[in-house]
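Multiple structures follow.
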Structure P
Amino acid sequence: MQVERASNRGVRLRNRSALLTRLFLEGPLTRQDLSRRTGLSQPAVSNVVSDLIDDGIVEEAGALESDGGRPSMMLRVDPGFAVVAGVDVGETRVRVELFDLGLRRLAEHDHPIEPGGTPPEAVAGHILAGLHAVAAGREVLGAGVGVSGIVQQRPEGALVHAQTLGWDAVPLEALLRAGTRVPLHLENGAKTLGQAEMWFGAGRGHRHAVFALLGSGVGASVVTGGTTYRGASSSAGEWGHTTLVYGGRPCRCGSAGCLEAYAGAEAILERYRERSGRPAPGRDEESRLTALAAAAAAGEPAARATLDETADYLGAGVANLVNLFNPELVVLGGWAALALEDVLPRIRASAGRHALRQPFAQARIELGRLGLDAVALGAATLPIARLLTGGGVGPPAV
């Protein structure tokens, strides 16, 4: 009898998870829609939906117009059921954002950091200060943290390996847990960007895609069969540290000729300085790259040559992704990708010259659709994913 009850609970939890996931990603939907899309019977859907409404996680969202008969009621995940935080730990800033379950941004907190080796204890302090600021006394279901480098998940807490930051097996999760009771979920920033674009952006509806994060450095998230590919120790996607030029320019990782040494923002600005004899104007990398793109658009020769060259390098790198992973879609995201929007046609042309014809013909190359918030938004989906998988029975908000 106990086995039977446990089995029934397991089935009910799976049904709750299936219905919640459909409502979150595709809602509002009717009970009939849910039955068709999950394969559950209408009585089963009605029973589970009633429980979810009683629990406060699902709400009715108005009646669907009908040509006759009883109108169907639309359902959705209640945006006010919980709030979640998303953290984008970049090389020049820490951004913390608070969202409701409708992914409406409620608050944000930015803290600039000095590039080139900020101590992990200082970064953890900025994250904790940001979480405190955006929460403002509200209960937070969970916080996702997108960070540069390899995030190694361990039972005692995630470790971060980021050679370009000088971080070697940094116990970032433990540093954060010492200062907050909010449930934490750490992940590589390119992978959180990829999840956001898969759920809400350019990748929606695709099962085989690569999402590139272009900023000070370069990273990627590979999605195959609808699932993020991680590799043996979660380091899959370190695209920026694949060799583009044998014996080429020195890279911050200690190697030479890496794609990042040619297409990362820091490298782009350095090549412009070498070509023009002067730095691009601006207070930080983001503003300087934006100024460089504007100068290129205005026809300034050194700026134009630098961005054209960057597009050619990026195209060759994208071709490697196409040849290796055969994606339907390659999405370029991050603040540096937005600055390079004008050279996207040249990136596509370069990729076409370097990739094999058959897989390239099947792949599209696009800019991300979620803008500067993509990493933080994707990080915020991590606690939401835990909530959906658990059928709405997530960790307690604190």
Structure Q
Amino acid sequence: MGTEALSRPARPPAVQGKRTYRADLRIGVEAIRHNVAVLSGHARRSGARTMAVVKSGGYGHGAVTVARAALESGADCLGVASPDEAMQLRAAGITSPLLCWLYAHGEDFTPAVDADVQLSASSVAELRAIAAAAGHTGRTAAVHLKIDTGLGRNGCPEQLWPALVEAAAKAQSDGLVNIVGVWSHLANAETPGHASIDAQVEAFRRAHDLAVTTGLNPLRHIANSAALLTRPDLHFDLVRPGIAIYGLDPVPEHGDHGLRPAMTFRSSVALTKHVAGGEGVSYGYAWVAERPSNLALVPVGYADGVPRALSGQMSVWLRGQRRPMVGRICMDQLVVLCGDDTVAEGDEVVLFGPGDQGEPTATEWAEQLDTIHYEIVTGMHRSRVTRTNVGN
């Protein structure tokens, strides 16, 4: 075999003036700034501050990018789930007040306390572990006490609350912790008028009153995005918008809140081909061409966040109109029916976006899958999917 057979073939010339994507999230930072300004405006009218929740990589949008945009646009502090998420923000140079609230058993709180990360305690055991970390660092830990008012997840059960409050007051008098907040989370805020909301609020008031009676002076926060938009009486001292920051409305039936979706998922045509009538496409021949048709191959699949369950149900935005996806969605690719229209390799394909031009949206995907838009955008946090910030 000659050396010519082993040599790398020449690379074809790049298409000039056209940037193509395999799988890319276009994050509209200006939309995030707008949304935070809208939400913090609601909070200010009630006298409340705003905590921007940027857990799960900023709901798939990029935690550091979202955190910085939120703080520039009216947020007073940040919230994440885990200490690891908090430390990533600190490592990026973000010094604003920052709360995290969910831990693995046996979590070492020392790095978080040393980095001035505020911590939540849902049990006496968690509080003691935080106090121990404070003792090791020589710093006073800022702590929020979480009461379970009826969601049945994280948080201290009401019958154990007196013991937690008493232990917190003792740890505060010892100089190990500073109890800065009492908080809870609503189970049905997305259903305004649900009876459980007021029942939870009443339990929350009892919990806060007991904390004050014990000598603590904590701020109160219970309102998520939905409660922020529909229950100004529940804003208390601090609100915690999450999904609404990203322009996805948790209560669209309650009116237009002026939010702008920030994420666009896009790819580009990798290959075009023509099939004859009667030819099957993709695994199992779930779709067979009824007549001669042009097809476009898009190099994204379920490994990139396109649910396989959308096979044969979804459409994409390509060359100025919606076009149906046909056949089964594969791990790395899907096929779009173009009929008699001609499309070109390199043409942009929008899988979902804000919907301004008629393209599919994350909410539409969620409705087709009988899930919530939270799952769609956070599910885009994939290793092969790049992220392009616009207006950063």
Structure R
Amino acid sequence: MTDIHDLLGPYQSDLTDAEIETLAVRAGQYRTQEHEHSEAIFPSSSYVFKSAAEAQATFRGELEGNVYSRYTNPTVRTFEERLAAMEGGEAGAATASGMAAILSVVLAHLKAGDHVICSQSVFGSTINLFEKYLRKFGIDIDYADPVNTADWKAKSRAETRLFFLESPSNPVMEVADLEAIAAVAKDVGALFAVDNCFCTPAIQRPLDFGADLVIHSATKFIDGQGRCLGGAVVGSKELIEPVVGVLRTAGPTMSPFNAWVFTKGLETLSIRMKAHTENCAVVAEWLSQHPKVARVNFCGLASHPQKALIDKQQRLAGGVLSFEVEGGKDAAWQVIDSTRMISITANLGDTKTTITHPATTTHGRITEEERLAAGISQGLIRVAVGLENPQDVIKDLARGLDAL
């Protein structure tokens, strides 16, 4: 069988035992006959075959090659291979968004009658996907406390096929014991999927702690500049192959241009995550001393109740924090509306600092009961600290906080 990389050109870096920073720059790159230094973009919807027989063999999978950009594209493949290498996985599948990545995993690996255990502290759209759509097709869902491993075991049953969580959680920064929950999932015969959006492989690699699948919203830190939508799933070839089948059939596919943007984003991911973490730590320490702030949620604070676990699982604390002010929504909105530099938007992972009120944006479509179970009060504010000088971020937050 012809190898797809032979079709693209002779170049491939020797990345044996390479560190993650090197993988971020070199993995997945295969030069064409033009010998380009930067990765090429292939904005083509389809591909030409030498003969009808070659077309048939390629469509059947007997000959490896590009078939149709809904599920095979050289630019997208570069991003998939690079991210998979950084996560320590065998294969990756790129999707149109982070939510499309979750949906593709569900469609690939679940069926009517199956049972899912999901963390009670996840992105609001994830809960909506599970509640409004999975249940319609006969899939049952229970929610577990991400920091209480025994809760996952207690809610498992014979039909349980998937454990799903974020760590750290959005937006209160709860950290799950990945190794312990992975062991429970294995015992009950369930796949364990981790949304690694907040950390990225530059900070945390869930597969190293027993996860089966890693899910990303590449829209966030992987892009890093708020330009494109995209998602990805990484895992073993055996588990990714059915996901690719969903992409081939249903088409929630990443565009070549977006894949190129994300690939270039990966090249600077490690140094950006270090800078995000350093800036976020400065802001978090200042907030923790402010008299109008009731509590601060940030993985880099010595007061974090799971600091030992964070030190075990994460290389860095990350670039997102949340904090709570007394006075509920009115006080939180006053702080947000008083900013003059920080971007009021629900996106995160940008070079520009962003601020949002989770109870009315990212988690606005779930019930108040579900929000409270996830630790999301009306006084909670989430900040994703960018690459500005952190003192300028502090000055902007102080406008509203000092006036409360």
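We did not get these values from a lab; they are worked out from the coordinates using the rules stated. For clarity, every value in this text was computed on a predicted model and none was experimentally measured. Cβ atoms are built from the backbone, for glycine too; each structure is taken alone.
With Rg/Rh (Cα atoms, Kirkwood Rh), for residues 201-256 alone computed per structure, which member of P, Q, R shows the largest figure?
Working: P: 1.05; Q: 1.10; R: 1.00.
The maximum falls on structure Q.
Using the calculated result -11000 for helix-only ellipticity at 222 nm (-39500 (n - 2.57) for each DSSP H run of 4 or more, over all residues; to 500), pick out the matching structure from P, Q, R. Before the final figure, lay out the partial values.
Working: P: -13500; Q: -8500; R: -11000.
Traced to structure R.
Assign the value 26.6, calculated as mean count of other Cβ atoms within 10 Å over residues 81-88, to the correct structure from P, Q, R.
Label of the originating structure: P.
Using the calculated result 37, 25, 18 for semi-axes √(5λ) of the Cα gyration tensor in Å, pick out the matching structure from P, Q, R.
Numbers: P: 40, 25, 19; Q: 48, 24, 18; R: 37, 25, 18.
Derived from the structure labelled R.
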